[in-house]
Structure 1
Amino acid sequence: MQLTVAIIGGPHGLKGELRLDVRTDSPERRLAVGATLETDPPELGPLTVERTRSLKGSMYVIFKECHDRTVAEALGGTKLTIETDEQEDNEEDAWYPHELVGLEVLDPEGYTLGEVISLEPMPGQDLLVVREPDGLIARVPFVRDIVTDVDLDDHCVIVDAPPGLFSEDEMILDQPDEPGDQP
């Protein structure tokens, strides 16, 4: 299976160094010096890591195939991918985005809140992007206090959402208690 390890950002300097948007939990292994990565689009690769460094929380890389700014600019937005066996990284409480997409989102009582349509990696925590039954989109912080269970066998995730996270919550909160009352 093809997994995205990083997405190439903009060039840094004139000698082909590139900033990476890292998408793996183990960049030291996946982006080690000498590692060869496939690319998406495929015609831009494969690329071999020559050197890496970290600066102010970002990762920078130089590839053997890229030693000037012109080539580096052409690589912007390219996905670095690897072929992997899902079983090799079988970590508890860790899921690939493709495993989550399509799962039904339920509240703790079993009511449907929507369907997972993607996972957005963010600096603090990832966000589950959920399409609600009415078509609205909710972004759910993928933390244990809110996403209390991921059950791949039952094809669902349980979300104990704080009030206002989903659109139905907002409608309930906005409705007056008695006719004539103002919210």
Structure 2
Amino acid sequence: MGQDERDRLVEVATRLFAELGYDQTESAQIAGAAGLPPDAVQREFGGRRELYLEVFRQVQEAENALLEAYTKGGLDREGCHRFIDDYIGYSLDHPEHAALWSQRRLNDAADLREVEHEFVVPQVVEALRAFAAVFRDDVDSELMMWTVAWTLQAFTLASRSEGSPFTDDPSVTRFRTHLHGLVDRALK
């Protein structure tokens, strides 16, 4: 199997895991939706479990690249605002990632704790290191970080919903302004 087929399996699996969850998505279903033979997931990844972990590895790589672009040299108020702006843009461009994390919070694939240990914990540690340096001492940096992440994920999922009031540019601008203000209240 070539790289194109492998990439197609990851792309389709990402969409299906986001929409249906891991527990409701079968390997043959992924392969069929990718236009490949039923055993393609097993042959290419070793099984659905390994494909799921690969999906999260790729999601985390993209999120880490965004985070690292802002945390390498330290953050200031303007850097926090630029990060939030780019994080909003990234999330709205990749709503399936917010849906994957939402599935995790609903205990989908509860037996696959590698996702948290291998992908989430290292990213949280890096983000806390960067953001704790710019937040006031009386601010719980971890909870502030999660507040921004969860709020953005909820906004992203709501903006995908049919009939949602959050699908136009003024709504995104309003949301962006809200997150800037929230973070500003926590900054030194």
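Hey, helix-only ellipticity at 222 nm (-39500 (n - 2.57) for each DSSP H run of 4 or more, over all residues; to 500) derived from one of 1, 2 reads -22500; which structure? It traces back to 2. Once Kirkwood radius over Cα pairs in Å is evaluated on every structure in 1, 2, the highest one turns out to be 1. Among candidates 1, 2, the computation of semi-axes √(5λ) of the Cα gyration tensor in Å, for residues 47-110 alone that gave 36, 15, 13 used structure 1. From which structure (1, 2) was FRET efficiency 1/(1 + (r/R0)^6) of positions 39 and 143 (r between Cβ atoms, R0 = 35 Å, to 0.05) calculated, if the value obtained is 0.60? Of the structures listed, the value fits 1. Computing relative contact order in percent (Cα under 8 Å, 6 or more apart) across structures 1, 2 gives 16 for structure 1.
No value in this document is a laboratory result; all are computed from the given coordinates. The shown structure was predicted, so the numbers you read here are calculated from the model rather than taken from an experiment. Cβ atoms are built from the backbone, for glycine too; each structure is taken alone.
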